[in-house]
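Down below are the structures I want you to see.
Where a number appears in this text, it was derived from the coordinates with a stated rule and is not lab data. This one's a predicted model, so the numbers in the text were calculated from it and none came from an experiment. Cβ atoms are built from the backbone, for glycine too; each structure is taken alone.
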Structure 1
Amino acid sequence: MVFMPAIHFKKLPPLHALAAFEAVARLQSFARAADELCVTHGAVSHRIKVLERHFCEQLFARGGGAVTLTPRGKYFLSAVLEALSTLQQASKRLTEAHRVVTINVGPSTAHNWLVPRLGGFYREHSDIDLEIIATKPAPRKKGGGLVTGEADVVIRYGRKEDWSGFQSVRLMDVELFPVCSPAYLEKMGQLDTPEALKQVLLLRLPHEPWKPWFEAAGLHWEEPGSGPLFGDASILLDAVVNAQGVALARNVLVESDIASGRLVKLWNIEIRSPCAYFAVWSLQSAARLEVSAFLEWLVASCHQTQPPEAECEKAAAH
């Protein structure tokens, strides 16, 4: 524990009296000090009297229309200037230098898409800190903490209507296709046609069914009713990388792994997901310059090619 000595505030004069003292000393005028502080001449006089009574010392010599510091006043002025300068610098650092944007994002999106791109943001905005909260959204907690102020921006995979009542922008559409690891492909042999999925273990997500892809591939199969079921796409992809089966994956989350050879895309059959990635925020959050700067960068980053990752789909505002 760090020992901090107690400060006896009753022994210190009021801050507004110190500000008045500094202004009168600098301007050598009660009237000009009153104008600068936007108070009356009488208010400035009262504040100086408060200081002089506090120290039982006369700080200003008054006479002939001039206001000058007494020797004790000159001594006190040097301490006041140092103290006010320290307070001003500390206030500036708190209000300007340290700006934080809190982002609530799903674990798979954070790991596979957002975090690898953040270097570009920091290069452009070195004065803004990002706090990344990677959590699966609570079913009944609409807005991922936007209402409570726990998050400034939420990045989620869903539908436009999920974000009614908030500001949102569509970042990326999503294509779905089967993937597996090279080790699993070697284990199962050549999977030449989609019909070969009959012999593999299909990995599943609760809200991303296989059947629409089956139909696109010309397979008249029902939705799988068995096989590993994962509550989050990040866990699903870990299972795929570890050669546990074949998953229906979102292009946004696997482009880097396919480019690096960690995953293999099976066949050239894709379907458009009914969901997309959205950035969501409140009007109150957007009023802060640092939040607006992050949102502008986020949307712009979906237009840029960042090898080895494939180019993001263009973002379209609602």
Structure 2
Amino acid sequence: MTNFISAFALAKHFQKYYNVPVKIKVELLESVTGEEYVIDGIKYYKNLNTIKDENGLTIKDKFFPYFKDLLDKLSKKDEINYEILFFYEYQKNPLVKQSLFEVLESKDKINYTLDPKNGEIRLRVPCPKCGLTEKHLSKTKIKTNNDSIMIESFCPIHGSFKTKIDKDSDSIFDMNVPLRYLVKILYLLKQDKVDDSLNVIVDGGDWSGMWPLRVYMEPLLKMKISDVPSVIYTPTILDWSGSKLSKRMYVGNEAYREYLKEGLINYSEFYNQYGEVGFERLYNEINSWVLSPKKFIRDYTIEYIDAILKGEKINYI
């Protein structure tokens, strides 16, 4: 919620301040891990587009309405248009594939930057029959040739299969986070020139610091690319210990339920506990951050957010 409200607030501010048209693209990842398996000592996973619940809904379809509800509300309030771009649609763009190809062509220069332990460029393809995907590349081979990429993959159930990626292909593929981020940066730099536009990434503050320096700035230099992306980092919400309020902790072992209200970690319960007035308080608070750098370029605790939601008076320092 913090990140989405911040993005719309920034877009609204830029549109007014610079008097230029602004549009938000919301990238949602249905390609990430839904369930993991170990088969013959090798890790595999199925993504959010594949795993289904007892009602036959995929994880993506089950939770997507919550995202849509929030985005529609913000779009209406701020009068800013947005579009949702799922990863398997985004990757069809020829500029994305071109960026991926350039990364693979430079793999000898950047492989240990993206993966210091194993030097892997983790480009992965789900089995077209069951969706199982090898997490590491022990049985995956990747070759580049004349602007195309050929991937030889293995499914423990259905055997070996090959995938070709070029500007005309429609095969889906997955990337681990560092590779996906570097490819996105290269793609946006290219898209800026094609459209004569400025793409600005709005990310949570937990993606700042060493991450951009190591994952894309260093590879860009090694690839002899001098352009740099435009990124704005939103405030990180911290737990009681000073750590990022982690969705992994919330989803995995329910650690936060020991001391946090359900509405602070579960969007479906947010309105039950804080109501529409709670949303308005959070919305107004975050919009005030955008207009004041000392409020925006910092972090906030979940206790602070709870106080805002409850309408408590805070003497801001």
Structure 3
Amino acid sequence: MDLQQLRYAVTVAETGSITAAAKKLYMGQPNLSRSIRELEVELGITLFERTARGVAPTQSGEGFLGYARSILAQMDSLEAMFRPRREPDSGLFVTAPRASYVARAYARCLREHGHAPISARYREAPASGVISDVASGAARLGVARWQAEHAAALDSLLRENALSGETLWDFSMVVVMHESHPLAALPEIPYRILGDYPELVHGDLTPVMPPESTQLPQAGHLSYVAVFDRGAQFDLLRDLPGSYMWVSPVPFAVLAQHGLVQKPCRSGTRYRDVLVRRRSGALSAMETDFLSELRRETAALAQP
């Protein structure tokens, strides 16, 4: 159990709908449903029951939600008390999704400016964390990821927080796997056969998966593994037979370094990465260079 799961459960209770909660959390409905099921299994209780209008907490669920709201309120107060309120004076402070191309652009920018003393901080977070960090001044720049079809709602959220957004690119998720994977030789992966293999998912970030991911795991079949570390992600793809992961397109150099391949897998869902910044204030020379590196990376990875 973690704080993210508590927020998921509280949001479902507030909206009375898995679908509405998923939209509010900027995540796929199947991923939210799965997270709630995992929490129920861990607790040994049923949190929600279906109603004619959506879902409602069970009696046991009401008791759990009371504690969950209290814990989240205390955590929010703690963060508000100690979160940096002023903008960093210099350096490169970025919050972004877990994407290799962003980390690669960030590292390359730091190399170019490494001749002078600088401050730097790089944090990976879902769209809500990106917006929070940039709005509070904990980060000067952010890269927020969401489904392209929800762009209007996110644009509204940016305006409410006095933030501006610049689209970096639109893309479809790809399937990445080790070059020894049984499916690695296929030019394109048929979605229907992925259920036979274990999927790696980011356990500490909002998962991003195509909406077709609604198939139930087979009895006794390892369906997925939650990963909390970038290094473990690459190790598991190499060492766990048959494992794969949904990701944004990965730079070729990163794939080659870890012996990976990426394959298209048809899905109607398109995603959008957007550069988020405060409306006021000009970019520093380093931040401008970082943005140039991001554009270079996305241009190299752009899909038709």
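Hey, relative contact order in percent (Cα under 8 Å, 6 or more apart) derived from one of 1, 2, 3 reads 15; which structure? The correct label is 2. So distance in nm of label points 7 Å out along Cα→Cβ at positions 51 and 107, computed for just one structure, reads 2.8; which one of 1, 2, 3 is that? Working through the options, I get structure 2. If distance in nm of label points 7 Å out along Cα→Cβ at positions 35 and 291 comes out at 3.1 when worked out from the coordinates, which of 1, 2, 3 was used? This value belongs to structure 3.
Source structure of the calculated read-out (Kirkwood radius over Cα pairs in Å, 24.8) within 1, 2, 3: 1.
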